[in-house]
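Structures given as structure tokens follow.
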Structure I
Amino acid sequence: MSNNTLVKRILGQDKNILQLIVITILVFALMSWLNPDKFLRYYNFESITYIMPELGILAIAMMIAMLTGGIDLSVVGIANLAGILAGVFFHSVITGADLTTGMTLLYTGIGILFALAIGLAAGLLNGVLIAKLRITPILATLGTGQIFTGLAVVLTGGPAIVGFPDGWSFIGNGKIFGIATPFILFVIVAGAVAVLLTRTTFGVNLMLIGTNPRAAVFAALRKDRMIIYSYMLTGVLAALAGVILSGRTNAAKSDYGASYLLQAVLIAVLGGTNPAGGKGRVLGVSIALIALMLLSSGFQILRFSNHLIDFIWGGFLLLVIALNAFRNSGR
């Protein structure tokens, strides 16, 4: 197989992927030129591999919701609630003696399953509201997101919950063969979701529902069930992001990652996901994630204020949506 054929198979003849690669290279070159001493340091890129995965998994979750023509504004709320409830679990079952024994690993595994179960239940709630009660996705997930955040505040009283076991901290801060554990988790998740969407009946049906709902009905697809499954998957991914976030900070709070919602939507759309449904690729989301993380890192090094960065993300999102709409209208 020639190199050109291999490249075409990877890119899928998607011009958006090529554009994202060019954007990423330009961002890297610009930030390297503006502040090479700090931006090109090994520590900077290593820090990115720890921070990037939680946002990347949320962006993939957002992409899955968008494939059905919906959106999930509750992903950050689910992530924080999963981390907080895991913290509550640890505080209730782990004693001082347990922290120095192998039981910590067992409790960590149970905590992960518990957090993912919370995400699954939250996604099921979103899916039922949207598929069965016919509530508009943006309103349904906006409401549940507020419920999840409110519940998190009630559980903690406002302050962050701390005191996670060492095994939990390893998920967010550890290394495996010199590579950040969160980054390895992201690669595994991204690969698994990519295979799910491109190599399974579930993925094909999900794309069809978003592309042509009427054709999906004629094809005898159970649209409601597919939507529920997609939001359950979104909830699990959001909970996993919450596990990584709480593991990295060794704490969980109701307002952690507040800016992640806007960034997750931006990354999904920039990565080629159609907000109207039916189109989205994990590869595009991953490249868009790298571009925005490099840009964000450069902004931090240049000491841009967080408020200005949020303003730039918002403007960037509107620009990307406008360009996509213009491109589609020209076809």
Structure II
Amino acid sequence: MGGDFGPVPVVEGAALAFRESPGRFHLTLVGDETEIRSAMRRAHAEDLPVEIVHAPEKIDMGAKAAAAARKSGSSLGVLTTLHKERKVDAIFSAGNTGAVVATALLGLGRLEGVSRPALAAFFPNVGHGAIVLDVGANAEVKPNMLVQFAHMGSVYARYQLGRTEPRVGLLSIGEEDSKGNQLVQEALPLLRAAKHLNFIGNVEGRDIFKGTCDVVVTDGFTGNVVLKTAESAASFLTNAVRKEIKADPFAMFGALFMRGAFKRLRGQLDWEEYGGVPLLGVDGVCFVGHGSSGKKAFCSAIRTLTTFVDKRVNEHIREEIQSDHVTAA
């Protein structure tokens, strides 16, 4: 029931996913059953092979996270309970991010050795893309938490994205060890001492898009600013190029020959290609989507969640953190 457009794009995205990968997954839709069935009729998807679980309450996009987490009858609350009882293997919502994080943390708990879960976003770049975490789950963190984020991001990059030896960087205002605030200064030696990490040192914001590293760790406040700025910049550039082309007849003619290149570029910048971001560190598989997610984003999210479960990413995160003795605090 989360998101800006209700259950219709959820149903449409599910239909796309079933056509794309028939037989690969089973899907449960949680929310107001009447609204879900109405959305299925509007999408001409009455025969969609899904299970519907009724949830009588909704969580508003502006609701306080702590209050929302206590609503056991909400779609988020019911969804989380289903996952905790192992009736579903993974959960996804494009609703209130704070509410999703709080509900998952309260309902599922944390993986052993994890202090705080982190949201890990994929950023396209000139290489194969980079994972940045945390991008919003924790405004304030401690140095040892950044080490845990590094392990979780590294495992995610290795098993979900296929990176053999992910390069991990610590986001700072300069590459030199002397740069950065107190958090960066205290986290740097801990990251260097961590086992199983291919840590390359401090990196700057520009390195995210240069392909310098595969994983970038930072606190949730900074990461969220980076994420929102990148989304805005991508939208601005796309609209600016489109406007300039339409204003010049010669540019419009040239654009005909560049249609394929523009299409590929649009695909690289389109966040709906990735569907959502994982909340790494909870004792379960939980992904969070953008509030404006359309059918393409929901389809992509189903594909990504299925891969996450198949690759047993959570089990690998647990093993790596425990083997490195990263203590929770």
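None of the figures in this text is laboratory data; all of them are computed from the coordinates on show. Source: prediction; values computed, not measured. Cβ atoms are built from the backbone, for glycine too; each structure is taken alone.
When distance in nm of label points 7 Å out along Cα→Cβ at positions 190 and 302 is computed across structures I, II, the figure 2.4 traces back to I. Of the structures labelled I, II, which one yields 1.03 when Rg/Rh (Cα atoms, Kirkwood Rh), for residues 54-173 alone is computed from its coordinates? It must be structure I, since only it matches.
When Cα Rg over 2.2 N^0.38 Å, for residues 78-149 alone is calculated for each of I, II, the greatest value falls to I. When mean count of other Cβ atoms within 10 Å over residues 62-69 is calculated, the result is 15.6; to which of the structures I, II does this value belong? Clearly, the read-out refers to II. Of structures I, II, which gives -25500 when helix-only ellipticity at 222 nm (-39500 (n - 2.57) for each DSSP H run of 4 or more, over all residues; to 500) is computed from the coordinates? Only structure I yields this read-out. Supply the structure label, taken from I, II, corresponding to relative contact order in percent (Cα under 8 Å, 6 or more apart) with the calculated value 24. Of the structures listed, the value fits II.
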